[in-house]
Structure 1
Amino acid sequence: MIVVLDTAVLLTGLMGTHPLHARIVDLLQAGRMEPAADDRVLRDYQEVLGRPFFRRYFPPEEAERVVRFLRAEARRCVCTERVDLPDPADACFAETALALQAPLITADFRRFPAERCGRTRVFSPIRFLEEFQRPQR
């Protein structure tokens, strides 16, 4: 299954500070889910990983390892549809999800209001895990 993770879910999952986010990252690392990203999403991940706050969790070599993993493993796309969100910087996540018809996993629905995300399916981490782990019929 292809998924788009907002940066907060990815980083708190990698840091292990939120168990549900960590479970999602574990599924990515185990190859049970495939991350999706366009160039803007990858730049956002890299930029946030480089911020001083995150250096205590991700020294430069670890941050680079994370970015290399995502660049190698992510399903890449070119987004052709635009999404108008409260913060235009967040649009790349919804647009990537829309382009690949993949769910977007976020812990902050204020950033991704359903009425502004078009056909993008937006899930909280708990709701996504409930759906993902549900037995298929």
Structure 2
Amino acid sequence: MNTIKYFFEDVTFSKNRILPKYKFVNFSKKMKKKIESISFIFCSDEYLQKLNIKYLKHEDLTDVITFEYNERGLILGDIFISSERVKENSKKYKVSFKEELARVMIHGLLHLMGYKDKKKNETLIMRRLENKFIKENI
């Protein structure tokens, strides 16, 4: 089905700052994964922190939270992204908002594909894949 939707919960910014959906579909095909349905929900720090506390029992700020509903080998999920964290991190890492947003979006998609980032070696694998995606698409 390859359905990717964008929602703005309590923030607004230009959709021109978001990579076209086909880039994520193409990436998933390269990774031999099939997207059934993904929703990217852009929100504030406050909104995402409430989700973080409610569902993950973490009180700290984060840039992305992924809820995975995969079934029958198909990728299904919701990816919540704090546009405020993206903005702060883009300044911190001296990259454009668009690049940092793409990095966070692909990070969420990698989680839906089964990648983890709790251990150092897992984080390195995810970072390598994120960098490859950024290099090919920004």
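Looking at structures 1, 2, which one was mean count of other Cβ atoms within 10 Å over residues 20-27 calculated from, given that it came out as 19.0? Attributed to the structure labelled 1. Source structure of the calculated read-out (mean count of other Cβ atoms within 10 Å over residues 100-107, 23.2) within 1, 2: 2. Computing distance in nm of label points 7 Å out along Cα→Cβ at positions 52 and 108 across structures 1, 2 gives 2.0 for structure 1.
Can you tell which of 1, 2 yields 1.7 when distance in nm of label points 7 Å out along Cα→Cβ at positions 28 and 76 is derived from it? Structure of origin is 1. In this comparison of 1, 2, the computed figure 28 for relative contact order in percent (Cα under 8 Å, 6 or more apart) is attributed to 1.
Read-outs throughout are calculated quantities, based only on the coordinates presented, and are distinct from any laboratory measurement. This one's a predicted model, so the numbers in the text were calculated from it and none came from an experiment. Cβ atoms are built from the backbone, for glycine too; each structure is taken alone.
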